[in-house]
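Next up, some structures in structure tokens.
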Structure P
């Protein structure tokens, strides 16, 4: 018997519940475990026979307004979903959007890091993928002032290797970006390219991967969208996700690379201001659910 897809509701006060409800009507998922506040998941499951509601909290929620209660509810759902993914009780996991404030008390910067920790994985990476452009981050949620001190050769190498493995081929063309303007311009604007990024690219090539770099970020994305590369490895969050969201603002999917099973999420936050208005775009949630269902 096929194992269920796991879906966490995200912050129940945000757009997650309505977008997930909508996506269930469009995607053939097979069996689903839906984690979240009992009254929310039972309401959604009543409209979708393949969905099993897994109530993880019982507190009332005010739609459109973040609160400590909704934050705790979102983390409770995430914890149960991640535990089931780690144990193999579900075949994949789609996590709904939550507020970073909810994870602050748990000392995790995002759901990616939390799920990887629960799965016992230390070597992982975040990829944002759309039909035209795929971007993997060497670092995730790091302050700009801390980047140069935290970026390592292994981070760059791992991001490149995990990207190629996800794409299913050593021949996947991977563009590795520089950290500094003009990829350092031969050391004029920094030495991270020579000391960290170039050695990682050389290791990737030695391992048989088709990686090039470090490349200037301002031109590499144009080349990637034009078809020169299958994916881009960016050094930090906004370097990679600014261009990605320019091209795929509504239809990108967040994928955690390196886990034993698929974990995806929509590429947006809980959007409390749109909750309950019917104006939130469902495309990213639909695409994420499709990918989780394949898993």
Structure Q
């Protein structure tokens, strides 16, 4: 299959050309025109599929669901729609819940992957419950609690190397002292945290190398009381998630953040919920 007349976006350049596929693999990328093609892009942009590394679901599918009567229908509808939007892979993200729910999800994850025929889900992102009440956002405050090493150990035994990110608020009730043990099995991200810059810097030294949705529900920029954002800006090894919908973060702030961090230290995310794709209205999430 050949797609022609596309504006092809590569790492360091964009050019008009064509792309040839064989058995779902790219075998040739060329500049200029080609006579025969299966599809004419008519100047549309052609770029690699988006890796949404922080999404809670969409189109009625909730990442926290371990099972429901119409579970298969929801999962398949979710996959079908995000592919149309250009999403090629995701980390399925769960919100704060009970230890029982976390264990149920760990037990059910293989069933989700059986439905994932195109290997869209690349792993599990645990966003909560090890967060800060002061920056809980939409998380259920009744579910927020300190890190439980027994639960994290159970998940790792059940699903070795499946959990790609574990969110923590390092300042909350002894969490900082547990990061050294967790980093052996998990990539750690500072999330929903009201930490000072000093505490955040300690977390980065202990293994955290990411900040969850920068600016949203983390201690903000303050010239007298620096917080998570300042510490992230100051550490060249830290990657920052950014929701670029123009609502969660103003476009001017996105622009300035890009100037500070550069492309290699920004991870664009959707942070979408199960209501993604629904009409405006009142929903329970």
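Computed from the coordinates by the stated procedures, all read-outs in this text should not be read as laboratory data. It should be emphasised that the depicted structure is a prediction, and the values quoted were computed from it without experimental measurement. Cβ atoms are built from the backbone, for glycine too; each structure is taken alone.
Observations, loosely collected:
- Label whose coordinates, when helix-only ellipticity at 222 nm (-39500 (n - 2.57) for each DSSP H run of 4 or more, over all residues; to 500) is calculated, return -11000 (choices P, Q): P
- Structure with the greatest value (metric FRET efficiency 1/(1 + (r/R0)^6) of positions 60 and 220 (r between Cβ atoms, R0 = 41 Å, to 0.05), set P, Q): Q
- Given 18.1 for mean count of other Cβ atoms within 10 Å over residues 52-59, calculated: source structure among P, Q: P
- Between structures P, Q, the greatest calculated value of mean count of other Cβ atoms within 10 Å over residues 4-11 is seen in P.
- Value 6, 26, 31, 23, 11, 3, 0, calculated as P(r) over Cα pairs in 10 Å bins from 0, in percent, assigned to which of P, Q: Q
- When mean count of other Cβ atoms within 10 Å over residues 92-99 is calculated for each of the structures P, Q, the largest result comes from P.
- Value 24, calculated as relative contact order in percent (Cα under 8 Å, 6 or more apart), assigned to which of P, Q: P
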